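J.: Heads up, there are several structures right after this.
What follows is calculated from the coordinates using simple rules that are stated; it is not laboratory data. If you're wondering where the values come from, they're calculated on a predicted model, not measured in any experiment. Cβ atoms are built from the backbone, for glycine too; each structure is taken alone.
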Structure 1
Amino acid sequence: MEFAIGIGLGGWLVLIVGSLVFGAGAQMIGQPRAGFEWLGDAIAVAVGALVASEFIVAWRTFEPTWDGLALVPALLGGVVVGLIVELATRYMTGGNYTGRAISA
């Protein structure tokens, strides 16, 4: 069995831009304590989208695809992994989503 990534240049651009948009949006919600929290979120979204689109073979049948990127699996995988990493980094660094202090 051979593992190959069949995404073209347009698919990679969609993947990168989408992950950066998710990271920037997550950074603007609430009060993050880490200045580069968006970068970790963006990397997590990109990895989740790439794995869901390329390596989970059963999901490759979903349409639409654009330049080799299966859009629905990439969106689902990216959002799930991105949200998990966002919640973990936000609460482990002491940030919150309410904009006010959290009482103990």
Structure 2
Amino acid sequence: MPKGFILAGEAYLGEINYIADTRDVWWWTSSAYFCPVCGEIWARIVMQTRDGTQQPFAPKIVSCPQHPDPWNVPGSLLTGFMVDKFDALPPDAIKREFEIHMAQAEKG
């Protein structure tokens, strides 16, 4: 079964196991989360094929946790296609998302 790995900053957040089919072609690419303010790649979702080959990266423009973002929650992995794949996230990634969204809600 193909696998994916989530890295945010220096933290390894776990593994995603998924079933790739022709309807979910987007899921076959890796994602690099790029902050347009500081220019850092602050998170990665590394996707692999069934034989373990790493898929190429596609950029996701989302501010890192330190910078404002008018369209997304800064530092959140839940953008674009990931909004629909929340249940595929490993427990550490879900915990991180909860903390990031709660911090954003407290800011108002």
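J.: 1, 2: which one has relative contact order in percent (Cα under 8 Å, 6 or more apart), as calculated, at 34? Present the calculation step by step, with values, prior to reporting the outcome.
T.: Values: 1: 34; 2: 24.
Structure 1 accounts for this read-out.
J.: Given 1.3 as the derived value for distance in nm of label points 7 Å out along Cα→Cβ at positions 72 and 96, which of the supplied structures 1, 2 does it correspond to?
T.: On the way: 1: 4.0; 2: 1.3.
It was calculated from structure 2.
J.: I have 12.2, 39 for Rg and Dmax of the Cα atoms in Å, for residues 32-79 alone, calculated from one of the structures 1, 2. Which structure is it? Let's see the in-between values first.
T.: Working: 1: 12.5, 41; 2: 12.2, 39.
Going label by label, the one that fits is 2.
J.: While we're looking at this one, here's another question. Among the shown structures 1, 2, from which was the value 100 of volume of the Cα convex hull per residue in Å³ calculated? Working shown, then result.
T.: Numbers: 1: 109; 2: 100.
For volume of the Cα convex hull per residue in Å³, the value 100 is produced by structure 2.
J.: With FRET efficiency 1/(1 + (r/R0)^6) of positions 64 and 88 (r between Cβ atoms, R0 = 30 Å, to 0.05) as the yardstick, tell me which of 1, 2 scores highest. Walk me through the numbers before you get to the answer.
T.: Details: 1: 0.45; 2: 0.85.
Largest one: structure 2.
J.: From which structure (1, 2) was helix-only ellipticity at 222 nm (-39500 (n - 2.57) for each DSSP H run of 4 or more, over all residues; to 500) calculated, if the value obtained is -5500?
T.: Values: 1: -20000; 2: -5500.
Attributed to the structure labelled 2.
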